[in-house]
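These are the structures, in structure tokens.
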Structure P
Amino acid sequence: MNHLAHCFLSFGDEDILLGNFIGDFVKGHTWQNYPEPVQRGILLHRSIDSYTDNHPLTDRSVHRIRPYAGRYAPPFVDILYDHLLALHWEKHTTEPFEAFAEKTYTQLENRASEMPPILQERLPKMLAGQFLHGYTQREGLEWVLHRFSKRITGSFDAQALADAFFSEIDAFSEDFNGFFPDLVAHAQQSLRQNR
């Protein structure tokens, strides 16, 4: 899963959110250098990623985009699923998106000084651009896909992937809406076990 889902799956807890948000930038055992509540968020991030990578419904989505994304299909599905979470928001929570996003932006800004340097550098631009809102529109999703495609090796047509995704969005939505409640339950269980 990408930014929106990781923030959502922090369940409003600022310490968990910080750990979950920085999870991709904390390598190896360096998670142990953080305070215990933040450690829980980092470990939750890893658990979410592992569960997502091994779920049969996400695997179905991965196979759909494999012709466009090759071996990078799994991380691209993570990005596509953030758009689907925004699109189907009311199926998965009663909290209005705007309220969730504003609360999340505030919490991240509160904890910016505790983030790895690369995120301290990026966060002001992310907040200024309301990065979570970017997943709510096709244009925002395409921007994220293009940006990610610049970071990977080999030739890659992000527009072809986006077009394929939107042409089959009902099928991808079926995968996502079947998978996401399982992921929510897994994340809640993971947090209970790591208390």
Structure Q
Amino acid sequence: MADSTGDKAVSQKENVETRRDFLMLATGAFGAFGMGAAIWPLIDQMNPAADTLAASTAEVNLKPIQVGQRVVIKWRGKPVFITRRSKAQIEDARKVSLTSLVDPERDEDRVKKPEWLIVVGVCTHLGCIPLGSKQGEKQGEYRGWFCPCHGSHYDTSGRIRKGPAPKNLSVPQYTFVSENVVKIG
């Protein structure tokens, strides 16, 4: 008989511990969920607004751009130069010796398709916008772009050839969505 009373006491003790463990787990889970629900709006408000996300990419129809023509579009508040290069411009850009460049970079590494050069139109010296994208503007000594602020000259691949600019015009991330459409960003 002593055994059966002892078994009941042990069984009741285990039952109380099991109930207590369940209540502790349930309270902890409820508290964690409540904390997450309270913090989520604070974290979510840090995401960029819809208009900012929309401006993070730009799709450009390349079909109307003629060989030798340059177009300027706006992306993330900066000008982007899109050039449809002629075979002569491509050959000139590829003939340049890398040892003569301030920021050595092969033309092949700056383009995905040799015909299309896409660069951010901001001088790497002090942020001016180089000339040479519109007809009649000075293109500089290398028939690329010329920065009127401090005299940097860029070639037909957007590489710095002369002047104080330390780096080439930067190439943004872009992909060809189709044969005639490019997505920048």
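Throughout, read-outs are computed from the coordinates displayed, never taken from laboratory work. Everything quoted here is computed from the prediction, not taken from an experiment. Cβ atoms are built from the backbone, for glycine too; each structure is taken alone.
When mean count of other Cβ atoms within 10 Å over residues 80-87 is computed across structures P, Q, the figure 19.9 traces back to Q. If mean count of other Cβ atoms within 10 Å over residues 152-159 comes out at 12.1 when worked out from the coordinates, which of P, Q was used? Structure P accounts for this read-out.
Taking distance in nm of label points 7 Å out along Cα→Cβ at positions 32 and 112 as the measure, the highest value among P, Q is held by Q. semi-axes √(5λ) of the Cα gyration tensor in Å was computed and gave 26, 19, 17; which structure, P, Q, did it come from? For semi-axes √(5λ) of the Cα gyration tensor in Å, the value 26, 19, 17 is produced by structure P.
In this comparison of P, Q, the computed figure 3.0 for distance in nm of label points 7 Å out along Cα→Cβ at positions 40 and 136 is attributed to P. Tell me which structure, out of P, Q, gives 76, 35, 28 once Cα extents along the principal axes in Å, for residues 24-127 alone is calculated. It was calculated from structure Q. Given that helix-only ellipticity at 222 nm (-39500 (n - 2.57) for each DSSP H run of 4 or more, over all residues; to 500), derived from a single structure, equals -11000, which label among P, Q identifies that structure? Label of the originating structure: Q. Taking relative contact order in percent (Cα under 8 Å, 6 or more apart) as the criterion, the top structure among P, Q is P, with the largest value.
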